[in-house]
Structure 1
Amino acid sequence: MRDAATEEEFFAPDGSFSLAIHAGTYRLEASARGFTPARQEITLEAGQVVDNILLLLDEKGGRIAGTVFAKDNANITGAQVTLLEASSPAEALMMLATANIPENRIYSVGEDGTFFFESLPPGEYVAIAQHPNYPNAQSELIILTEGGREENVRIHFSSGGALEGYVYSDGRPVPNAVVMVVGNGVTGHANADNTGYYYIGDLSAGLYQAMVTDISAGDLTTIYDARGVQVMVEEGKATRYDFGTQEGARIEGQCTPGPSNMLGGRAVLQRPGYAQIPLGETVDVTELLGQSVGINPAGQFVMEDVMPGEWQLDIFYFELGIVNPLEVRYVHTEFIQVEQGEVLPLTLDIMF
């Protein structure tokens with residue numbers, strides 16, 4: 001549907017249903033065990049009543065099947081294949097990291113590596129294979145027609161992807177800067193060379209949080225100045241990301257009051273409407289996704305290379321005196337508008 005999925009169960013013997021929704025464009029979907037989901041697109045004006053919608057469930061649907069291979073012909077029993085409706089492998093990888101996947105779209109393969117999914121509606125699909133001994137791997141885009149059969153899908157476990165680029169500060173390379181990536185159950189890191197270049201290989205395809213810090217400072221400013229960004233790594237490719245290019249806008253923030261500890265906090269930019277956890281709750285700092293930067297104990301932060309557009313700015317403060325020293329509390333959120341190349345000063349009133 002338009003913004004978020006609304007799911008309701010109806011038990012009327014005649015199959016009738018009623019939904020109260022806001023104006024907008026939606027995709028209605030009806031599903032029942034043993035049947036292929038039925039879908040219909042509708043556009044609803046304010047105050048409008050749309051009736052006589054007919055959603056026909058069919059016992060016959062499309063089928064997607066294939067085989068997972070390992071580059072060394074090893075036994076991959078137990079590999080998990082997830083089927084996602086997506087318009088590209090990159091979109092599917094992002095969905096895998098953030099979406100709740102229904103059980104009927106997950107298949108555990110046997111020794112022969114084969115998998116299948118049935119009773120599928122027409123659409124665009126990507127299959128992603130996961131195994132603890134290999135980086136994630138994905139299929140090409142699969143286009144399934146009404147009642148179609150795509151039964152020769154092949155997914156190959158290989159050496160995965162990589163992240164590479166340069167680290168700059170004030171227009172100059174930063175030798176020995178530490179770049180770390182976290183995601184998909186993997187933590188990797190590398191030190192930049194004398195030209196600021198870094199390379200991290202053997203990464204599963206998927207969504208990662210990449211962070212960089214300059215260890216030359218040798219004190220807590222290393223933590224406060226650590227910069228982070230969300231990156232997508234694809235199978236068989238080296239994703240390029242350069243830190244500190246100064247190509248975008250600059251946000252200069254002041255949080256009042258600031259964090260009440262020497263670790264400070266994190267400022268994170270996300271797409272509007274994204275909520276990883278409820279406001280006031282805590283999360284491990286390594287699980288934060290989005291462009292980010294440290295907040296010092298005085299509540300100050302500077303975020304550079306921000307692309308123009310509307311953003312959601314989330315503020316997290318470290319929590320001391322708890323079991324997990326990486327725990328941060330979600331203390332503030334607001335929407336901001338960023339223009340190309342501007343310097344945007346912000347004063348944020350922290351309520352928690």
Structure 2
Amino acid sequence: MDEAQLSALQAALGQAGAEPLQSGDPGTIGPYAAIGMLGSGGMGRVYLARPADDRPGLAAVKVIRPEYAEDAEFRRRFEREAAVHGQVRTPHAPSLLGTGFEDRLLWMATQYVPGLNLADAVRESGVLRPAGVWRLVGELGRALDGLAATGIVHRDLKPSNVILSAQGVHVIDFGISQAVDSSAITSTGSRVGTPAYMAPEYLRDGRCDTVSDVFSLACTLVYAATGHAPFGDGTGVDVMHRVAFEEPMAEVIGELTLADASLAALLTACLAKDPALRPTPQQLIAAADAHPRTPAWQEPLHGQLVERGHAYEVLHRATAHQTGHFRAPTVRAPSPAPQGYGAAQGQG
């Protein structure tokens with residue numbers, strides 16, 4: 001492979017949202033060869049990978065942090081949640097490709113979706129216009145409906161766990177949160193998730209079901225429309241108190257009302273402290289169907305997503321030999337403790 005071809009592949013890797021591997025990153029993860037790092041989060045790191053046997057395809061492979069992976073009870077729950085994930089059949093969630101625990105690496109591979117997570121999309125391209133938010137209402141409502149039909153509660157729905165692509169909207173990183181929440185590591189009363197997007201009943205007494213996901217979805221949609229979570233940004237106790245006991249911030253809801261009063265009314269209903277008063281996923285779908293939605297994302301977001309899709313095609317066609325030129329040496333080592341969140345898929 002000549003230098004121009006290598007440069008084109010390396011450019012495609014960056015356009016796909018991945019960073020070059022470092023010396024401490026694993027070169028192989030189960031049957032996959034890592035070719036870049038998509039990001040990191042509280043539960044581990046997510047790698048862009050391809051089948052090591054040179055079959056076509058790309059995967060997002062999450063490698064769980066060692067302190068979770070080495071907990072036998074967590075591994076059992078992880079395997080059960082992964083089995084449930086495998087039963088999900090919805091176009092709004094990536095397919096499970098496999099899981100494993102080999103050489104101290106606990107991993108889960110899902111279909112790679114060439115897109116941007118909602119948090120990055122808003123930061124880089126600005127808040128979504130009402131037509132785009134209504135599209136999110138409908139497609140994410142369908143995603144929650146599909147998860148609920150399989151008995152899955154997401155438990156950690158937030159902007160970074162929503163992927164926008166040129167083809168649509170996708171929910172990632174569901175199921176694993178329950179395994180973490182029930183493990184010995186978190187048995188002291190702590191809560192797994194991001195406080196600004198947690199449901200009040202979950203914060204108060206640990207209850208979490210589909211209507212809890214509806215609450216978190218509404219927080220995510222308010223962020224999409226305004227750039228702010230409805231109870232304030234941050235992770236402190238003050239945010240948790242507002243979520244659990246106070247009404248949404250008036251200035252944030254006021255901004256949303258000015259943009260689209262019907263959308264503001266729907267999302268405010270989803271933020272009711274009483275779970276019984278919140279709309280169901282089916283009601284969200286029906287509400288979205290009654291409002292105009294955009295067939296394509298606004299610019300410059302649409303252009304970014306198209307570029308990411310083109311990068312996917314380049315990497316998808318490349319051989320393992322070609323991508324091996326920018327893969328780190330094979331080092332089978334546990335993932336180091338992550339620092340913050342990247343544009344990862346299933347970052348958790």
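A few comments on the model shown:
- Each of the structures 1, 2 was assessed by mean count of other Cβ atoms within 10 Å over residues 58-65; the largest value belongs to 2.
- Winner on distance in nm of label points 7 Å out along Cα→Cβ at positions 226 and 282 once structures 1, 2 are ranked, highest first: 2
- Origin of the value 12, where relative contact order in percent (Cα under 8 Å, 6 or more apart) was derived from one of 1, 2: 1
- Read-out FRET efficiency 1/(1 + (r/R0)^6) of positions 122 and 298 (r between Cβ atoms, R0 = 35 Å, to 0.05), computed value 1.00, structure in 1, 2: 2
- Per Kirkwood radius over Cα pairs in Å, the highest-valued of structures 1, 2: 1
- Which of 1, 2 yields -12500 [helix-only ellipticity at 222 nm (-39500 (n - 2.57) for each DSSP H run of 4 or more, over all residues; to 500), calculated]: 2
Each value in this text was obtained by applying a stated rule to the coordinates, not by laboratory testing. The structure displayed is predicted, hence computed values, not measured ones. Cβ atoms are built from the backbone, for glycine too; each structure is taken alone.
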